[in-house]
Structures are given as C-alpha cells and as structure tokens.
Structure P
Amino acid sequence: MSFPTVNPTETASWKALETHYKALASKGMQTALTGNESRAKAMSVSWQDFFFDYAKNRITEETFSLLMDLAKEVELKTAIDMQFAGERINATENRAVLHTALRNFDAMKPEVSQTLEKIKQFSEAVISGTYKGFSGKPITDIVNIGIGGSHLGPEMVVEALHHYSNHLNIHFIANVDGDNVQDILSNLNPETTLVIVVSKSFTTQETLTNATVAKNWFLQKASKEAIARHFVAVSMNTKEAVKFGVAESNVFPMYDWVGGRFSLWGAVGLSISCALGYHRFEELLKGGFEMDKHFQTTEFHQNIPVILGLLSVWYNNFFKVETEGIVAYSEYLHKLVPYLQQAVMESNGKSVDRNGTAVDYQTGTIAWGDVGSNAQHAFFQLLHQGTKWVPTDFIGFSQSLQGNTKNHNILMANFFAQTESLWEGKPADPQNPYTGFEGNRPSNTLLIKKLTPKNLGSLIALYEHKVFVQGVIWNIYSYDQWGVELGKKVARGTLQAIVNQNPDQMTNSSTQQLLKQYLQDQAENK
C-alpha cells in the first residue's frame, strides 16, 4: 500500500464542487438558521466534552455531500490508516509521522513508556524538592530553552493550564534576542534554577547560542562540575549534550519519527510535567489519544477534524479565501494562535505536490487570531464590515475555572453573539449607511465543557488532524520543512560579513547597504 498521490483538481467531486460553488457563491444564507432546527442539529457533533457546531457555514447538504465525496476520492481513509500504522508517509525525509505514538495508551512503544517514566521520576523529584541544586537548595525556577516546536508547544500548554500549576516558576527562552535572554536570567538565582535545553540535533544556532549564554551566566556563581546538576537536555544527540556539560542520565530522548512542531507530547513536554505535575501531563496525553481514536475510527460525516479540514478546503480553494481566524474565549489560551500558526503554516505552506509537480491551486491557509473578547475591540471591525471575510473558529468553555460566573456569562454571551452577528448581519439604518452589516460570514463553534488538561490535549490533537486532512486533500507533504532552512543558511554568510565588518562580501546590493548602516550604527554605540 502506498500513500495516496491524488491531484484533487482532477477528481469528479472537485469538478462537481466547482459547478456547485458557482450556484452557491452569491447566495445569501443569513436566514438559513431562522427557525430551522434541523440544520442546526444536522450540522453539529457532540463528542465527549466537546460540542462542535458548523451550521453557520456557507454550505448546503449538497456541499457537505460533495466534500465527503472528495475525502473518499483522495483516499483520505487510506492516508489516515497509513499514518497510524507508522508508514513512512513523510517521503521527502523518509520518515514516519508518529507523534500519535507518544500518547497511544493502548499500544505504547517500549521506548515511549520508558521516556514517560523518566519524565515522571525527574519532574516529581524536582517538584517535591528531593532534586537539589549544587548548593543543596531545591529548584524554584525552570528555564526552557528551545525554538519552534521545542518552545511553542510547551509554552502554550504551560500558559493554557496555568490554573493547575504548582509552586515552580517556568520561564521560556526562544528568540536569540540577547536583551530578552538577559532580562530573564538577571532575575534568577543560579543555585535554584534548572535549565532545560531542547534541541533535536543539539546544533540549532538560536538554541545553542542562548544555552551558552545561560551556561556562562551560571558559571559566574558555580563550578563547571555543577552544570550537570542544573542543565538537562532533550535531544537525539546525546554526545553533543554531554559535551555541553549535561549528565548523560539527564538527556531525555527525541525520536526521528516525531516532527518538532508535534513534539510536546514526549520529552519536549518535560517543562509541562514540571509545571503541572506528571499526572496532569499524562491527562493531556490521554486527551490527545482520545481525539486520535475519534479521528481514526469515526465516520467522516461525524468526524470533527475531517469536517474542519474539508470546510477549510472549501473556502480556500473555491471561495479563494486565504486566511482563517481562531479566537479562543479564554485568556489562558493567549499562546494558542502562535502555536497553531506553526502547526498550520509550517506544515501546509507547500507549492510542490506529492508527485513532485508544482501545484496550480492554493494550499496552506494563513492562520491568525487572538483571544476574545479582546479581539472584538481590535480586528472584529474587519470581520464584520470589511471587504474581506474570514472563516473563523470560535473556541469557548461552558464552565469557568475560578468560579466567577458573572464575568464568565458576560464573556460567553459575547462568544455566542459574535458568531450569530457575523452570520445574520443587520440592515443599515435608512438614515445611516455605515450601520449596515452584510452578514453571511461563516464560523465554526467549539463549545468545550471546561479547560482541563485532558480537553486541551484533545483540542490540540484536533487541529493536528485537521492539518493532516488538508495536506492529504491538497496532495502535499505536510511534515517536511525545507522552507525553514534557507534563511538560516543565508544568515551564516551575513553573520560572517558582520563579524568581519565586510558588507561588500554580500552580492545583494540592498543587503550590502543595510549591513553598512548596521555596522555604522553599532560603531556609534561603542
């Protein structure tokens, strides 16, 4: 069995969707839900603590049926089965795509079980205070140094589940901006700080640069021998981690078959386990696992990730809408959008299909958004009355965490009202044309019972699988990331030009000019 390589535009369902789109494109659907309970019921899915409503979309029963046909024609079910079976579906890098194996509690790989046990033992020792620093004091602060998937996932989860956090203070360093690194380290005590260096290769320039700054800061107060008590690594490259000063026993493994942006479920989540306790980290994994089972076994017409992925294709490829909004009505989820931006755009920002041919249709959508209700006072003006319309996912929770029901009711009243207002619109006042709202603007609603570790795990996995669905339909490889590398390679040359103070070694005249100005400004600052 080989991974499907179907050009979607050549399928009968795609051609039928093009014809269908022409009939539906200009149709106003603002009243489609007025007194129409059957549409609301038909276009919703109830699953565990999730209620998914997609009734406010510019689709009909025929649209939905044609999208289901498209999923079958591109052989989505075969692709799903091959992913979960561990086939090397990331063909450009000859790798399996098995981040789901990090949370498969039905058939866990031995190496994954061993790593989870190691995470449990280590994090519990740090939390309890039995793990001591070089001076005999317990750890109070943890600094996670990574970038991309080694940073965005753990930071997002720690922030999202802050309500469940313990006494440890967790700090994240990713950007190679030295000012930010210094700001964080200057407020910490080396005697009680643990640094987690996360790098699959242990050669990533930004991560190693920041880790070296942290090590030099640490050595101002401690000996080289003490590094082994205060620096741990998450990496495939044990040799380089040990060379850096990490004790071999404190190197936590990463796997070739897990992409960085999907790696928070394994040892990359060590900071999560320390921040929340291992039992809550495991709840997060179990939530992801439950969504995996839903995605793998549920019929497509009731499968939340499949429906989300198909709706995205519908708007991106037929309505030519290039962006998607994500608005979570919880301040705890303020890091969700940056995390999903990497998952979505690093995965599906591709222009060559799985046959090695340049695509002649749109792929990767642009993901953006913020938290509600803050976002209502920022970009919602464009959502409601702008010339561009943006399909938007609304994520909200029925139960508050702190028990402030009054505030929560106001928050969620806005949550419900925004989707309805975007859909139904409002006629303009005859005396004031500026008060009109066109409506007919689509959204999906994910109403979740409560923000718990398990439900967050399911939410993250849901979007992972949506990305997979999109990639299969677009016939692209979602799990390589060649586009990340070019700028890094060019940066080596520009760094050499800066260090040598020789901008003329660059062949691009604009870059030459910019480097000359940069070096001049630096000279004035000495």
Structure Q
Amino acid sequence: MHIATLIATLALVLAGTSWAGAGAGDITEWPTVPGGSPTGIAVGPDGALWFAERGADRIGRITTSGDLIEIPLPAGGGGGPTSIALGADGAMWFTEQVTDSIGRIDMGGVIAEYGGLTTDAMPMGIALGPDGAMWFTEYGANKIGRIGTDGSVTEYPIPSNNSWPTDIVLGPDGAMWFTETRVSRIGRIDTTDGGVVEYPLPGGSLPSGIAAGPDGNLWFTAPGTNSVGSITPSGAVSVLQIPTPSSDPVGIAVGPDGAVWFAERAAGKVARIASDGTIAEYAPPTGWSGPHGLTAGPDGNLWFTQSSVSAIARLELAGPDTEAPTVDIGRPANGGAYLVGQTVHASYTCADTGSSGIASCAGTVPDGGTLDTSSPGVRHFEVTATDGAGNTTTIVHDYVVFALWDGRILLPPEVATLRAGQPADLRFDLGGDLGEILEPGAPYAEPIDCGSGVSAAALRTTAISVGPDFRVVNGQYRFRWRTDRSWAGSCYALVLPFTVQGGATVRLLARFV
C-alpha cells in the first residue's frame, strides 16, 4: 500500500502545535499514539522523518510540514522497534529488540521482518555500512550483526564479556564504531574481516549513543559520568561535562548546522556543542519529555523523539552561520617598531560572531610565541580565524625591525617629550641603503589626541610638511623633524609610511611643551 493511501485509510494524521510565528530556538511538538514511546529517528529518501515507536510496535513517518502517520508492525507485533536508519536500497531498516529481528519498510509502507539472530540478541542500534549492508548491535548476545539486503545475517562476537553494545555508526575510517555500555568502552569493527578493537573510557562512563562528528572524530554520550565525549580514530578520548546534573544523555547526532547535538533524557532537553566546546541547552514546551533520538532534518532544523510523552519534536535553528569571525591582534601593533634581537611575544584572540564557534585561531607564530626580530626590515604578521561553519577572517599587522634607532624621538608606543619650535633629530638603520623607502611627500606630521594617541582628523586638513632633511649617510637614514612653536601644549605623530618589503606605516608620538 502506498504512503498516500495509508494516510487516507489509517486516518492517523495528527495535528501539532502551529508553525505560525516560529523562530530560531522555538520547539514544536506532534503527539504520536499514547504510549508510543518513540526512540530512533532518521531521514528517509522521501524527505520525511521516519521513527521507531517501541511502545506501540509501529513505524512512524512525519513530513516537515507536520503530517504524521503510524504504521503497525505485521500481525503478531511485539517487536519493540528501537532504532531506524536509511539503507542503501532506499528503504528504512529498523531493529526489533523484543523479537530478535531486523525490520525493513519501503516507501510504500510495506514491512518485512528478518530473523536468524542469536536467541535473546536484543538488537538495538543500526546503521548503514560501507559495504551496503546494515550493521547493528546485539545488546543481549554481546555481538555485532550484519544483514544484507537479501536478509542474510552474520554475527561477530565482542571480546569483552557482557559489554552491552548499544549504538553503532559508520566512522570516518570506513569501520563501524559502537558503544559498549556495561564495560565503558568504545568498540571498532572492521567490516572486511570482523576484527574488533576496544578502547576504554573513563570509569563509569556507560556510553550510550554514538555519531560521526564534523571534526573527523566519533562523538558519544556518557550518562554514567553526565558527559559527552569524543574519540579519534586512533583512540584518543576527550570529555565535556554537561551543565545540567544527572541529565542522562542518550542519542547524539550532527545537526544541520554542522554542530554536534545530543538528547538529555532525564533533564528533558536537547543540547548543542559548538566547535569551541561550549554547550547550549534547549528545553521543549512539554517538561520531562524524555528526548531520545535526534537527526538533521531536510528543512535545516533539528528533529527528535520524545519517548516519555510520546511525541515528535522539531527545534527551529537560526539557519547556517554565514557571519565571519573576528580577530584582535594586540602584539605586534599594526605599524609597531622594534630593535634587532628584541624579545617580543605575539598576543591575539579570535571570536565567533555567528553560531558555530571558533574552530581554529592560527597566527604566523602561536599566541604568546616570539616574533621575528632576527634582522632589520619590514615584517608581516598574520592571524586567520575559522569558525565551525568554515567562515574565515584574516588580519595582517605590519611591523618594522630596526638595526639602530637613535635620537630624541622614541620607538612607538613610547611618547617623546619635545620642545615646540626646536628640531628633533632621528637616526635609524634598516640594514643599509635601500634607496627611497618612504611614500612621496613623507614623512609628515598630524595632530593627535594627547590622551589616546588617535589622529585628531578634525584638526588636520592636509599633511603638515616637516622639512626636506631626510638623507642617507653611511647606510643610515637621518632626519631632522622641524617643529613649530605653535605646537606647544599639543601632541603630534610623525608618520613614516615605508614602501619597502611590502610596506608598513610607523607613527612616532610626541608631546610638545
């Protein structure tokens, strides 16, 4: 029977909360049949969300506009469908925990069930493998199972006894990764030879859900320690604590925004992990709803099941993060000036202005690292920030390294005190005679605010000439700054816009008395 016919004949379309006026962060809920207790959820090839109702022995389907139907398992039922996933054949495959079976439902609503599993296997999680078969966990039999599209089943034992394998996912390395709840381990099974490797987690983790993250690692929920963790394909483990105590995290998935999301069953919340590790939690309108499974909807929103109140929910997201991150470079200052051999440590930060968090913040040297002052010349320091959505920002600060600096004018950011109307001499060495090193008409002076050192643009209409005395003697540049008596009581910057080696503008600050 086709889905459209099922909708009409079963008359199981259920109305949910109105979508009118929904905004980012809003959650809409659609009830299933009472006692349905939906758990697993996945997107089908038809663009609808399909879910397993363990309590009602049904497979449900809801469109992104909220039309919902529920399809009973074949006569006899009692299978206890738990997890569901899209297969390579375009059908939805699901585990039947109670009857030790694997089920398949096509887009016409036709259900087939396959046995052949070990008695009391209690299949739980299920996922599509790289070989086109469905791989599943056998919670009761302590095995990993594989079922082909023809219904043939192969089972692989897990080395640790009574490990309680729960959830499973295809990893970035082409292997299937699974959680071992009872023994607090993450397992990996090679799909070519069935070889299993196990990685221990912090004691008492009791891992439950698992997902392949956007960072190339596997992410898992750990209700035993009220945390969420990640494990690299080589087995290195990191853990994040959940803000709400005793939240009982279960399902986990990558959302449509590219972030990792997980369900807090006991706390009645769903939560998002930004790329910088911060966790934001969202509570549905119905309290203690028991969120369980999650998936990225084709409409750009997060969909999840609510097992305690028998409902399907949708969390509206703000849409993709298109805002570029920001970069703040404290050192080197743009136009900074230093001496050869001077020890200067870089200082910079990056911040995310969107919703995906900072993924990386990398400079020419690491934050706190030593700048290059090994030889005279113009240097260029660069910092690039990348957020979790791939937006980038690059900021460049130019600075100058002098072999010699001599005179009454000081290196910035120091402020020299000069007598107005008297010339101030300056001698510096950039490593020899480099020819014309400044822009035409430079250097020039401009009035500045004495408190902040910022140019007082309202006071200057044109650059103030400071005299032609700029020359090279024995490879050193010499300059006499001709000042004016009217400058007494004010502050000026002597501006040196260098053009060599990519250019940099150095501003020398002076207070006149």
Structure R
Amino acid sequence: MMYHTQAAPEAARLEDYIRAVQRHKWVVIGITLLVGVLAFVFASSQTSLYTATAKVKVNPSPIGSVDSRLVTPRLETEKEVIASNLIAETVINELGGATDEISPQALLRNVEVEFIPQSTVLDVSYTSIDPNTAARGANLFATTYVNIRQDKTEDFYRRRAATAQAQQEQVTADIVELQTQIDEWQTQRRAAAANGDTQLVNQMDVTINQLRADLSSLNSSNRSLVDTARNAEADIATLDPAAEVLRSALPPESADGIPATFILIAGLILGAMAGIVAAFLIERLDTTARDSEDVGLALNTNVMGGIPTLGFGHRAGPGNLVMLSSGGSARISAAREAFRRLRSSIQFLNSSSGVNSIIVTSASPAEGKSLTAANLAIALAQNGSRSVLVSADLRRPSLEKLFGMQGPRAGLAEYLGATAELNAEKVPSIDNLWLIRSGMPPTNPGELLNSDRFEQMVKELEREGVEYIVIDTPPVLSTADAVSAARYVDGVIVVVDTERTETADLLQVRADLERSGSTLLGAVLNRQRFERAGLFKRDKYAYYRDSQT
C-alpha cells in the first residue's frame, strides 16, 4: 500500500493496477473463477429454445369482396388469422406426438407472426426446445394458412359459379313458361282473326309483343348467367395462389438468446475485471508497508536490503540461518545475497561513520528481527570480521534456539543485574562469531536494558577488539526495551515485514526512536516479493545460482 503524505493523492496509473494484480493475483484468479463458475451454472441451467421462421407472401384475392374484383389483403388481419385457434387446431393434429402442447392456446404461445409495413410478406416463427419441431411447427402454420386462404378463394369462385348456375336454371324455367304463354296468346289471336274481331286482334298483338320482349330479356340474362358460370369455373382452373410460402423454415443450428460459450467467456472477462478492481481496492485500502517507497517515507530512512520469503524448509529453527546453508534454490541464493548486501552497507557505515554497534529490532513481534540479526552477524563473521551477537530480547529470546545453544547459563540478564561477568560464547562451527546469551528471564528487563551496565557492555566489547556488535532487542511497539537500549549504540536497523507491518506502526517507531535521540541507520524488508528469473532474466538467475560464497 502506498504511503500517502498530506498532499493530494495521485490518480491511479497503469503500473498501479499491474502492481495490485501482481500482489493479489490469487484474489484476481479466485474472483475470475468464481464468476466463471456462476456463469457456467447459469448457462447450464437455461433451457435451450430454438426458433424457426417461414416466410409467407399474401397475394390479392376476392375474399371479402362483393364482386369478383381482387382485394389487397391487410397484413394486420392476416397476422391474426395465422395466430388463430382454427389454424392452431389443425397444426396440433399434424404435429401429433412431436409437441407437448395440449391446447390451441398453449400452442399459440410458441407462435409469433411479424410483417414489414408496406410489404406483403409475413414472417411465421415457431419456438420449441427441439430445432426440428421448431422448423416443422413454423412450416405447418405457414402451409396451413396458405391452404386455408387458397380454399377460401376457391370457395368464393365455386359459390359464384353455383349462384350463376342456379339463377340460370331459374331463368330457363321462366323462359319456358313465358314461351308457353306466348304460344297460348298466338292461338287465341288466330281464333279472333278468324272471327274477324279486329279490335281484339290488335289488343292481343300488344300483349304478345310485350311477352316477346320479356322473353328476349330473359334469353339475354340466361346467356349472361351461362357466361358467368363458365368464367367462374375457368377462374378456378387458372386461379393464382392467394398466398404462397416463399421460404420454408429450416431447423435452427443454434439456440435462441446468448450462446452458453459467450456467457462463459463474458463471465470470465467480467470476473477478471471484478478481480482487478478488487485487487486495486485491497491495495488502496491496505496500509501495510509493502515496498521501499512506503518504508522510506514512513521511517525517513533508506532501505538497506530486502529478504525474500523463504521456503517451508527454511522457516523454522536452524533452517532460518540461510547464511550457513549451501546450494539451494534461487530464492535461498537471493536471500544470501540480500544479507551480503546488508553486510556491505554496514561495513560502509563502519568505515565512513564508525558504526560498529547495531540494534536490530522491529515494530511488532514475529516480523523477522531475530532472523535478520542472526544472519547479519553470520555474514559479518564470514567476511573475517570479529562479531558478537547479543540476545537482548530478555522477554522472548530466540537466538539460542537458532544456534542450538540452549540450556540454563548465565548471560546478559545476569551481567546487567551485576550478578555475573560478561560471557561471550564462541558459536560452534562459525569462525569469528560469538554469542552473548540472554540468560535467565529477569523480572525487570526494561530497567536492565536502560542501565549504565548495558552501555558498559558495548564499550567493553569494543575495547576487546570486536568489530561488529549486533544486538537483538524486543519490538519497539511491544515494550520500551529497544528504545532504551538504542541510546547506547551507534544505530538501529528496523526490520519490516512486508506482509504484516502497518505504515502507521512505522510512523510510531520513527517517532519513538527520534524522541530517544537514537540514530536510525536504515530498514530491512523481510518477506519481500521474490521475482523468479524469466526468459529475459537468465543472467540474474545464474548469478543467484552461482553465488555461494
């Protein structure tokens, strides 16, 4: 987490997001997988539906007209006709066992009819869980509609022909009757003419002429009706389709809606984005001092080195003493090199400022101060410098366990309490390194480390030719021991756990040390992120691998 001063915070940069992802990669991976699994479950739980569409062209027909003129269809009306119970009942019979619908209303819920304005084409769509059933349903609705519309058109012409024929039969009967009447009148006229009744003959002529006029009209109507019937039959024979299927529906290759693959991919992408945002928020909200910039700003000092996180085999007991191990992984080699660089920094301070007595402490417990003190002392000794490691954490000593030098024996506590002489024991198998044990746990460790005898111990060791005195003390924020002892040494090194130490704690450590007048030499980052050598870092990897001294 970046350490912020009172200045306005900077806008997030690309490298901030990249660093957040690197540090919280498992958060990103976890959220990505979680969202991906949820997307997969969602996609798998959805019922796949398939929609097939057939296109129907509706042509002009005499349906609904009062004569034989063709009428342009209204697609809004024809749309309702297709989605009607009449057609649905026919389709149900045709589908048979291919559908689970048991009523026209249930079947029609799967049908959708659309049309484009100013056109004569209808799109008939049918939806089903089976692509073949979807295609068959769309085709059945389309063909059923076409057949019904064609039948209605043919029925119109048949009814027209039947009506004309019935009228023609009636006219023929009327003609026969009228001809009979004319014949009767002519017979009567001949009788009147024989009797010489001229007036009666003239009256009969008028009637006969009227009847003949009516007969002529009936004959004309008869011929017209005969023509109408013939034309209706001819129209049926040469009838243009009232509707036709322009394109039959085919079984759809993919289900409706968003494909499951797309949902899964989208879920992974959204999960990755959510993971990156979460990682960035965690990074922003995290007040842990994770890098050199954070620590340097908080403590107002330089970072003298960084120790990578060690493997499981080097996290407990003597395995922590990586300076005594040989070979190992690139991570262990990097740790040894880090302590060597720390040794070089201490040697530079010694030559330039006369620094030879150093307290190694931390803000809180379990941040790696004892491990750092022990390995630093070993590194100094391995370089040929007479070095003494002082176990001044009188409350929870751990150096004795690291070096296998446990057991009841007088040590620093007894010396500071003036009950024993100062005793520096040679560390087995390590040249130039001595250890001053903590001794028996005292009841007043703070007062002992704040005593003149502690300063006397440091001066006595310097008089005896000890080049470097490395002192392990309790954490600064846990007790006042480290701050009390810091007044009597040349400087203090603060160990910072990049996974635990809070920036606010470092600010408090800095304030406590400054109030005591202590000199803060620098900081050491423990459990720093270790970057393995990649394709473009082969030389770095080789350096770690070959550096064994």
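Rule-based calculations on the coordinates, nothing more; no lab input. Quick caveat, the model's predicted, so the values are computed rather than measured. Cβ atoms are built from the backbone, for glycine too; each structure is taken alone.
Assign the value 28.9, calculated as mean projected area of the Cα convex hull in nm², to the correct structure from P, Q, R. Source structure for this number: P.
Please state which of the structures P, Q, R yields -17500 when helix-only ellipticity at 222 nm (-39500 (n - 2.57) for each DSSP H run of 4 or more, over all residues; to 500) is computed from it. Going through each structure in turn, the value belongs to R. Among candidates P, Q, R, the computation of distance in nm of label points 7 Å out along Cα→Cβ at positions 79 and 407 that gave 8.7 used structure Q. Comparing distance in nm of label points 7 Å out along Cα→Cβ at positions 39 and 447 across structures P, Q, R, the highest figure comes from Q.
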